[in-house]
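Scrolling down, you'll hit the structures one after another.
Throughout, read-outs are computed from the coordinates displayed, never taken from laboratory work. Everything numeric here is computed off the predicted structure, so don't read it as measured data. Cβ atoms are built from the backbone, for glycine too; each structure is taken alone.
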Structure I
Amino acid sequence: MNHKNNNRSSFSGKIGFVLSAAGASVGLGNIWRFPFETGNHGGAAFIFVYLVCVLILGIPIMIAEFLIGRRSRANTARAYQKLAPGTHWRWVGRMGVLAGFLILGYYSVVAGWTLEFIGEAATNSFAGKSAADFIASFNSFVSNPWRPVIWLVLFLLATHLIIVKGVEKGIEKSAKIMMPMLFVLLIILAICSISLPGAGAGIEFLLKPDFSKVDGNVFLGAMGQAFFSLSLGMGCLCTYASYFRNDTNLPKTALNVAAIDTMVAILAGFIIFPAAFSVGIKPDAGPSLLFITLPNVFQQAFGNIPWLAILLSLMFYILLALAALTSTISLHEVVTAYLHEEFKFSRSKAARYVTAGCIFLGVFCSLSLGIGKSYTAFGLNLFDLFDFVTAKLMLPLGGFFISIFIGWYLDKKIVWEEVSNNGTLKVSVYKLLIFILKYIAPIGIALIFINELGFLK
């Protein structure tokens, strides 16, 4: 099984690769998308269904991505060329690289906003604002032609500096610092939120399932969230797995990553719902939750102790920035590794091209929320178009083809060798894993796909 390239970098130890892979999964999606989906689909019942989806779909597809990455020891595009030479499978890998690039382009816009809000929180700009003021100030910031762009560029440059340092000194080292920080911040904020008067209703909402709310939409919402949250189908996990050591236990790593990712999402729920219920604000959708609702919640909940309001809101936006940074690093790495290996660019040159390309895309995505609002395609501005094409089309398609590739195409001898580390690990769920990848995952993903495109309405 010694299929390791001599010159290829790898993660130094177990903690490093688990935290790096978890960093690839943990991002803004955990912190705003998960609470919103939970709120929309009946609280605890949704979380239960979500956990089932992570176990049945998320972890098997993650193992499949890990397997492709480690076996091939190559970037996402080349991985398929190596495992299925001379076939069209290479296009699945290329789609993963393109998805990574496009997501990084618009994701860095929202990531940049976190920096603006760190500044706002630190200077106590949230004090004394009404709900309408928060909406007005957010809208004026987003539609400002240059401020969001400056933040977006700064965010991408920070990502760039980490990527240039390489796998061990850059990605792994930063994950070892950022992921524990992220957890500490989450726990502190959750404790503060739970201790608010009237927070009990929010906790109940999170923990007491109302199964009468569970219908087909909840399943599809949970499946879609599992994909989004675990970063499946965008090449990050496959690229990171190509740096795994030969003795890495793939099923166990996938389980650990899914557990960390889910803990972050549930802790985010414990920050958002108790605080929102305490001040009587409905947790709204999307970015508005992070940048309009929550500053308002912090202000209302802790406004009578100004230093605490400043501190907690500052911590929250630092938490967001960290979560976004762990994601932008993994997205950047997918495209950098591709350019570095396929076009023989040096690592720093490849990273420069990616950063420059993403700044270019990001600027247009940012402007499409303000002065470029009127320019639309298919009724969507550029930012929303990128989001739709990647999250609703490319990621589910990527996940679908990955499960078909491992379930039906790849030689089962290879699959067994990788999953069991050449027979040294006892994998009691091996048959179940293959069954899921053959039948359950493709059907599940096809349903998400059809639903997202609005055919199941």
Structure II
Amino acid sequence: MKKDDLTKGPMALHFRRLAIPAALGMLFATLYNVVDVYFAGKLSTDAQAGLAIGYQAFFILMALGFGLSSALSALVSNAKGSGETSQVRQYISQGLTFAVILTLLSMIVGWFIGPTLIGIVSEPGAYRNAGLGYFGWLIFALPGFLIAYGGNGILQAHGDTLSMQRALMLAFVANIILNPLFMFGVPGYFPGMGFNGIAAATIISQTCVMLFILFRIFQLEAMQSLKLPEFLPSTDIFKQIFSQLLPASTALMVMFISGFVVQFALKQFGGHAVAAYGVALRIEQILLLPVLGMTGALLPIAGQNFGAKEFERVRSALKYCWKAGFVMSIVAVPALLFGASFAMSLFTNDPDVIRAGSSYLRVDAFLFPIYMMLFSINSILQAFKKAIWTLYISIYRQGFGVAFFVWVFISIFNFDVQGVWLGIATAVSSGWILSFVIASKVAKNEIGGLLRASDTH
């Protein structure tokens, strides 16, 4: 059995081989951001709030990279599952060309819309100015993010999650060194850039990640017979990539826009509430990493087996993902319930920030099993090449749901910051119910049932 063949062999082995490196890679990606939050806190609460709003605007553009990763992972894994080597090579070469074009267009659009987005979710003053300056620099890191994450989807389809893990580990180490170097400078050689130094460090480290991922892609067996004309844009393949990318990216954009809705609601409670949300999200992301690793591994495993028409193995993959995911979620719950204040205090000494962030994390604790099931449903729908449904689910959960329920708790029930957290929780919980109903119906048509084969299939 080939190492990159996920249609044979024990399911647990495939998940361990894919999920652990992926989770470790995401750990270092998250710790990378945690380092940024930490160093911003060394400057001021305004710097932390500026980082939160600036990065939120940037993440809307980064959603394209995550969407491209999912699209290429689904298309390439399906092609590998069906044994179409020439098609695998076509998807890879065209995916890279698509990534370059997408990056250039995104940088142009981001340059104009970023400041507007930041202005919407902030009040005039120090933290808005910090966010604008940070975003202005960070836009030049976009090629590193979009091309690297798109390329990682190609590697994941081949069962390779180690490359991204190693790249992100090195980026994390580089960030620890470069952040203080660019922020504070070297006396007698060059002055520090202050808060903007955090963005400069990200540009350098993420560009290095991109170059390493591209190096690994060109080492793939399918790329050895590659000819230069294969990089010329193909309308047909571009349409296929776009049809997979658009729902996935739009769904993620809706999620990040949801973050703006939350920040818009929080700004009435002051800069400390915005800073608290930014810090708490980083803590949440760290604890979600094992779950994200499992649900991320589910996509190539389900994708290859769906392409090979091994439908029972698709169901087995989902069941295994849920069993392992529930165990991981249970571990996270007490950590958030009892360790929230301590975790917040690692990033700030501001008691208002600690108090608000801790209240979010305690509500968030009960959402972890729901997040796990939601993420796994997204992976299954993408493996079926039905990514459009992930968009519909996201529009409800993170668009309408968050805006509506936050408004209900704040405006009707007169809650303070806690109302924002409860609104998020209600949107996530109701969104899970919707996603399960949709996934069950799609799975019945595609593989005969989500958790077991139906008698009518």
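Once FRET efficiency 1/(1 + (r/R0)^6) of positions 70 and 342 (r between Cβ atoms, R0 = 30 Å, to 0.05) is calculated for all of I, II, which comes out largest?
That would be structure I.
One of I, II was used to compute distance in nm of label points 7 Å out along Cα→Cβ at positions 174 and 374, and the result was 3.9. Which label is that?
Details: I: 3.9; II: 3.3.
Of the structures listed, the value fits I.
As an exercise: mean count of other Cβ atoms within 10 Å over residues 22-29, calculated from one structure in I, II, equals 22.1. Which structure is it?
Numbers: I: 26.8; II: 22.1.
Going label by label, the one that fits is II.
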Source structure (of I, II) for distance in nm of label points 7 Å out along Cα→Cβ at positions 150 and 254, computed value 4.6: I
When you work out relative contact order in percent (Cα under 8 Å, 6 or more apart) for each of the structures I, II, which one comes out largest? I
Ranking I, II by mean count of other Cβ atoms within 10 Å over residues 30-37, the structure that comes out highest: I
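For the read-out helix-only ellipticity at 222 nm (-39500 (n - 2.57) for each DSSP H run of 4 or more, over all residues; to 500), a value of -21500 was computed from one structure; give its label from I, II. Write out the running numbers ahead of the final one.
Values: I: -21500; II: -27500.
The read-out was computed on structure I.
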Taking FRET efficiency 1/(1 + (r/R0)^6) of positions 166 and 350 (r between Cβ atoms, R0 = 25 Å, to 0.05) for each of I, II, which is largest? I
Have a look at I, II and say which one yields 24.0 for mean count of other Cβ atoms within 10 Å over residues 294-301, as calculated. I
